Structure 1
């Protein structure tokens, strides 16, 4: 443990999630791209929201989910993300603070409304995301509190934020601030389609600004344009300090220099909704790392958090992650 105020500060799109179960016909009828994250405009978000059946609404966004997960494990965390001074902006801020997250970014008095992500989940538990970024896309270097970043052991950023130039500048600025203060940086690639859009820039980030990388199998293969996971693993080795590569039912692989830890998937009774699986894996891993556990244990904590969130609808944990983590910690401690 360090003497820093926060274990992790997250930075990402401040989004209100709307999650509904739909049938396969809904996906086809609305021209959605199954399993992908798609950016939509204000007109389409209004139309699609009206067509969706009732669901769950809560604060969201990839990095926000991860930060909330770390808070649920007892970690000290803060978040940087931009909202408007509208109803959904108030919902986002209240929800984050109620989750134990330090969040005090001033709401903007003008500009686009607060972002929202319409997530439809099909019977195979696949989630399709339709995101209206709203004002969140305008996160700028001026919104990045240098003192807040310096007060954290690690700055965690989401790849989804990389779709807008001013937000790219905010991420670069935040990562530079973190390193100047002696902290670490982490990046989640977020989505293979996101990697396709920004491959060369992501490669540069991983090699020059990122200490810890989170990616699933599709994302890491896309990043290095290879056909197999083993090829991708060899490509990423040495590019950053730690690479956490998730493989769904096959668990995860954690690579750090010459170390390679193969971690089995945590048992899960029934997969209901894969929304947030990668976000929660990062929660468990980063919390474990901040607590000083070895990399294999961190991978198991990540797998546990991911297994919990895919067992129900929604991208935030419902069961106590601290209680679920206790057996893993006991094993690691030899008790």
Structure 2
């Protein structure tokens, strides 16, 4: 009887060598693909952040049209002589939430190492406060969207030093400054394209906020304003509270930075968003003190020289007081 078994008709199995080669090729392809996917994901997050900043900038411009040109009612600060009222009533965050211009707590930078503002730390909320807040009341504020991880510019919060300024006063005290930015200070002498409203904030690893018993890093809430040196001489704007929140590079080992972010984004007073690289790799947008023609001035680094206004809005656009 003939053997009718079909010879050679079945599928040939992989040999062990072929299987190992196939696995190696797949692993190699995955190794090439994953970084690209990570880059696409990071770009999407940076785009999301830019969209948030544009919305915040537009909210400020819309607010100004109904408030005689004021971009906001002040900083997000519950401390007397720092802000202009309780944080659930006054300041840019309250302006946006209460006026339905936007909910800052729903528009957070997704890649900033911190997701909460330092202004929500209980020790700050209850430091000479307009009104005190318990932990439960603070948490309710956060649920309502009274939170941000963007830093507000000193210009937007205070504009400039007032006539009572004498060099020895704090540029973050309301008795020393003009008040919230008004559109009349932006014009021929000062371009709105160079005056920031908000931006990615630096984060201080030592400033922790407790939420539901868990510690979280916080971001700076307000730019420092004019830099002081040589005693009581105030000079150009300090932008070190703006810092990188996007991209990845070598890990920054500085005590406060401790992250690997590279790019900082800002929204300007005309509504456009711009990105700056932390070229110094120190976790902030910095400056150097230089001497020119016998006088000291700041020279910005990290790509912001010539792109951000550093002078006095109430000084005719000059860079020095």
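The numbers here are math on the coordinates, done by the rules we state, and not lab data. Bear in mind the structure is a predicted one, so any value in this text is a computation, not a measurement. Cβ atoms are built from the backbone, for glycine too; each structure is taken alone.
Matching task: 24, 20, 8 is the computed value of semi-axes √(5λ) of the Cα gyration tensor in Å, for residues 72-127 alone. Pick the structure from 1, 2. Of the structures listed, the value fits 1.
State the single structure among 1, 2 that was used to calculate Kirkwood radius over Cα pairs in Å, for residues 16-183 alone, giving 18.4. Corresponding structure: 2. Looking at FRET efficiency 1/(1 + (r/R0)^6) of positions 200 and 304 (r between Cβ atoms, R0 = 41 Å, to 0.05), point out which structure of 1, 2 has the largest value. Sorting by FRET efficiency 1/(1 + (r/R0)^6) of positions 200 and 304 (r between Cβ atoms, R0 = 41 Å, to 0.05) in descending order puts 2 first.
Given 25.7, 117 as the derived value for Rg and Dmax of the Cα atoms in Å, which of the supplied structures 1, 2 does it correspond to? It would help to have the intermediate numbers written out before the result.
Values: 1: 18.4, 57; 2: 25.7, 117.
Answer for the origin of the read-out: 2.
Quick check on the output: 19.6 is mean count of other Cβ atoms within 10 Å over residues 256-263, derived from one of 1, 2. Which one produced it? The correct label is 2.
For distance in nm of label points 7 Å out along Cα→Cβ at positions 88 and 104, which of the structures 1, 2 scores highest? Largest calculated value belongs to 1. Using the calculated result -7500 for helix-only ellipticity at 222 nm (-39500 (n - 2.57) for each DSSP H run of 4 or more, over all residues; to 500), pick out the matching structure from 1, 2. Label of the source structure: 2. The maximum of distance in nm of label points 7 Å out along Cα→Cβ at positions 96 and 192 over structures 1, 2, that is, the highest value, falls on 1.
Work out the source of 48, 38, 31 here, i.e. which of 1, 2 gives that when Cα extents along the principal axes in Å, for residues 112-247 alone is computed. Corresponding structure: 2.
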